[in-house]
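What follows is calculated from the coordinates using simple rules that are stated; it is not laboratory data. No experiment lies behind these values; they were computed from the predicted model shown. Cβ atoms are built from the backbone, for glycine too; each structure is taken alone.
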Structure I
Amino acid sequence: MESWNDERLDELSGRVDDGFKEMREGFARLDARLDQMNDRLDSRIDGLGSRIHGLDSRIDHLGSRIDGLGSRIDRLFYIQIAFMASLAIGVLTDKI
């Protein structure tokens with residue numbers, strides 16, 4: 001009876017060892033896949049960073065164009081004031 005128990009325990013120990021070996025192999029495969037996913041994610045983040053940098057330069061360019069538009073609107077306003085003043089002077093000089 002003792003040898004039968006020892007043989008069964010040895011078999012069980014071997015099966016447990018095999019199970020742990022399979023677990024370690026599974027974790028190694030999972031680690032490899034996670035490393036691949038991390039590398040892909042890093043490259044996508046780098047690409048996104050360069051796209052954001054390009055967008056920043058486009059926004060800066062748009063800002064300078066808006067500033068130019070503001071100065072044009074200011075000049076148009078001054079021209080309107082000058083026109084209204086000359087029109088008012090013209091109307092007043094005809095009545096005097």
Structure II
Amino acid sequence: MLPRDALAREVGTRFRIRSGPFAGAELLLSALEERMAAKGYEAFSLMFDGPAQPRLPQATYELEHAVLGAHAVFIVPVADLAPGIRYEAAFNRRLA
């Protein structure tokens with residue numbers, strides 16, 4: 001599981017899709033946004049920016065990062081940007 005603090009340090013860096021029909025496509029981790037969470041939980045979203053093409057459908061992708069390694073992440077397209085697409089990955093989990 002991706003630790004929030006480690007992800008926060010990597011804002012502004014790129015992730016690459018590792019396999020499948022979109023292998024090689026890159027996404028920029030543009031923001032980590034804190035969300036309201038119940039006591040004992042953390043909630044945050046990762047915002048990724050990608051090119052207009054290929055437009056990735058909502059799905060789970062194996063994303064690889066130079067520092068964080070490879071992880072399966074469910075992303076959803078949430079906005080059209082000039083000149084690309086913004087995607088969101090939401091995390092809600094219990095704190096240890």
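General remarks:
- Taking distance in nm of label points 7 Å out along Cα→Cβ at positions 8 and 72 as the criterion, the top structure among I, II is I, with the largest value.
- Looking at mean count of other Cβ atoms within 10 Å over residues 16-23 for structures I, II, the greatest value goes to II.
- Structure responsible for -37500, with helix-only ellipticity at 222 nm (-39500 (n - 2.57) for each DSSP H run of 4 or more, over all residues; to 500) calculated and labels I, II on offer: I
- Computed over structures I, II, Cα Rg over 2.2 N^0.38 Å reaches its largest value in I.
- Distance in nm of label points 7 Å out along Cα→Cβ at positions 64 and 88 - highest-scoring structure of I, II: I
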